[in-house]
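Next up: some structures, all given as structure tokens.
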Structure I
Amino acid sequence: MKSNLWLLLIGKFASVFASSLFTFVAGLTVLKNSESGLQFALVLLAGTLPRVLLSPIAGVYADRLDRRKVIISMESSSALLFFVAGISSIFIEFTLPVFLLISFTLTTLSTFLSVTLTSSIPLLIEKDQLQKANSLMQSIASGSSIGSPIIAGALFLIVPIPFFLISSSILFGISAILAAKLSFVKKVKKEEKTPMKEELKSGFRYLQKNRPLWVLSITAAFLNFFFIAQEVLFPIVAVKELKLSAFQFGFLESTFAVGFLLAALLHATPALKIIYPLATTRYSLFVMSILFIGPAIPLVVPMSKSFIILFFVLQFLLMGFFVMRTNMPIQLYIQTKTDPAYLGRVMGVLESLAMGIMPLGMVLFGILSDIVPIQWLFVGCTASLLVITILAALNLTDEIKEEKEENSTLVKDVSLKTAE
């Protein structure tokens, strides 16, 4: 339903913008007041930990409860959280513990919201519109994440903290009102309630029994692990090794988000419609694995500063495109091949796997960057990604063949009906 799509897009924009606004302001305020990298990292950790721990539980509740009510209640609770925080900040000066508490609470609410909303998309949007809906949702999220730091950064020195908090409250309130208007086009038969522990296990068991879903889940977790490596290693390459300025580094960091945003918009058009999700994932993974080595090239090949910047712009635009080209078919396959009664638990397990491996990547590559030459770390990551891609492709060979046969049969049937 078209009305559902617009409600989702506007609501997504408002809630992501509100969350990004707070995250930016909280981090910058703590860093400015304390000048402590550790305190800044603690704020980031408080915004990550609940997602790792609670995603599977959020998935269980998404499958157990009325999804529409869960979405509305999480949006409303977030609005109330920022309203109370905004009023409180008028009378007291916020310190690190307060920011940690707000960040932890917000991420807890956002985890339940995100898992429920993602698992609800196939129940709100018709199957032939899923790619367009997912692409536009990704575009909105990217646009909000890019825009909110720019606006917050411009206003940070002239606008008090209560303004940001109350603004976030209003945005979440708008999202809650829009969520109340959502109309589910499919009904899910609720299973008989079982103990929480058993339901948590059932999500893992469902994934493990469905081999393609399990292979995609493990592959996605490893992708997150190596992309954390890029987040840790690229700043060292740009600032320490290549001596790029802070402005140049910031500009290059933004090009990945721009590439991701452009790719999301392009995937909403018929020109990039994904017909074979598994086959598309396979070739996109191969291209992305090869692109991963890019940041190491200027370390071994002499280049002028301007050519380095141009090289990285092209590198990250392409990387942003192929990350989307990899994520989109995986998301489509999971949404269309998962029993709707298990969608919440499956999404919860996926999010927990993806987020849970990130802290390990941060620590490991942070340590290795002081021991191993950076270019060799990129070589090692690229080789590892290629191995993972080959193993995933080999494990999905039969499913890729079946996928192509099914679609070929469908095309023939449509052609015959058209001829008649």
Structure II
Amino acid sequence: MKQPLSTSHAWRLVIASRNFRILFTAELVSTFGDILYKLAIMWFIYQRTGSAMQTGGVAIAGLLGTLLVGFLIGTLVDRWNRKTILVVADLVRALLVASLVGAMLFADQPPLWLFYGVSFALSIVGMFFGSARSAAMPDLLASETLLAANIAANMASRMMGVAFTAIAGLLIAWIGPEWAMALNALSFIFSAVWLLWLPSLAATTPKAPRAVTPKAIWQDMREGIDYLRLSHLLGFLSSIVIVVNFGSALYSTLTPALVTTVLNADPSVYGLLSTASLVGGIIGGLLLQMVGQKLSLNQSISLGLIGASLSALSLGWSTWVPLSLFLTTTMSIALVFNQMPVYTALQQETPSHLRGRVFNLFGMIANIANPLGIALGSALADQIGVQWVYSIGAALVAFGAWRALYYHKPQPDPRSEGALL
């Protein structure tokens, strides 16, 4: 892997790229709405039902959509103009959220299946957006700048997100979850309009695209499967992420229960914990930029997962809000050391015409255990308590760190420019 650029140089590259600025600004606005939506819907469901399992059901519905059709979406992203996908996906998501807001405002008791259904649909449309964005971004920047640019963009997004999340809990308490989600719908509309300034982002392919038939679609899918199957690097990353994701999924939807039953706090603390996570991401980006050149990929992953495991274990048992905020911050710092290098390696390893398929297949493999983890964690939280679920999840994350630490470097993949480990 080429040496990461300095933080200042990375920022100059981000600012100098007009297309990157457009994409980043659109994401920034929609991120504000997403934060409100996530906090609002989780809080709304938990306050209505008082059940961690029912709250986790919303997240499970979202994950099922990506698992069922994620790979097909990646295949279509490799065929269609990625700018068109980005714009249409934002508009469709605005309509979906608006329909949910309408039901919450005008129905006395909106059925839970409606929340699950909208979450399911949003996950599918969001997969179109995320896949198109991920596939297009390496075409906007030189390969050697990707890690530095990813870190810089992540830091900037989190810095702005701090301001958004700091007031999200207060907004929900003030205007209610319904109007908070309405702001999310408006953010999608703004993002769609802003993305119209992007140039055409047609996927590049070394051969003429095949007709859109079941046989041709399957052949495209097989190309993505074969590439991922033969890549030693991506196979290693998949084996790590699937274990870690299952462990972290056990407690990923338990923050409302943690705030309510362990910390005995209100929605404002919920918002503060999310803010602490964003602050940790900023600090983590700065640290990774400084020491990333000295760490191999598996060393960075191991270091990050060890820190995340210890933080999650302590967070589950903390009853003091300041300590919980500190532990949330350290957990987010640690996760940057895992997430950013993995994301960048995936971008660098995969050719442009295969990114949609490979990214989504990798995501499906990595996240396949998430619904089970969320369901199991939510059920266990109602039976044995939130603290023990955090402990079990932390142990699995620690196992992932051990797996990464003792990974043996394979022979370089002949299709890549060189080993990334």
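FYI, it's all coordinate maths here, none of it is from the lab. Not measured: the values here are computed from a predicted model. Cβ atoms are built from the backbone, for glycine too; each structure is taken alone.
Can you spot which of I, II the value 3.4 was calculated from, given it is distance in nm of label points 7 Å out along Cα→Cβ at positions 106 and 378? Please report the intermediate quantities before stating the final value.
Details: I: 3.4; II: 2.8.
Of the options listed, only I reproduces it.
Using volume of the Cα convex hull per residue in Å³ as the calculated read-out, with 156 as its value, let me know the right label among I, II. Intermediate results must be reported in sequence, preceding the final value.
Numbers: I: 156; II: 128.
Clearly, the read-out refers to I.
Quick check on the output: 16.9 is mean count of other Cβ atoms within 10 Å over residues 122-129, derived from one of I, II. Which one produced it?
Numbers: I: 16.9; II: 22.8.
Derived from I, not from the others.
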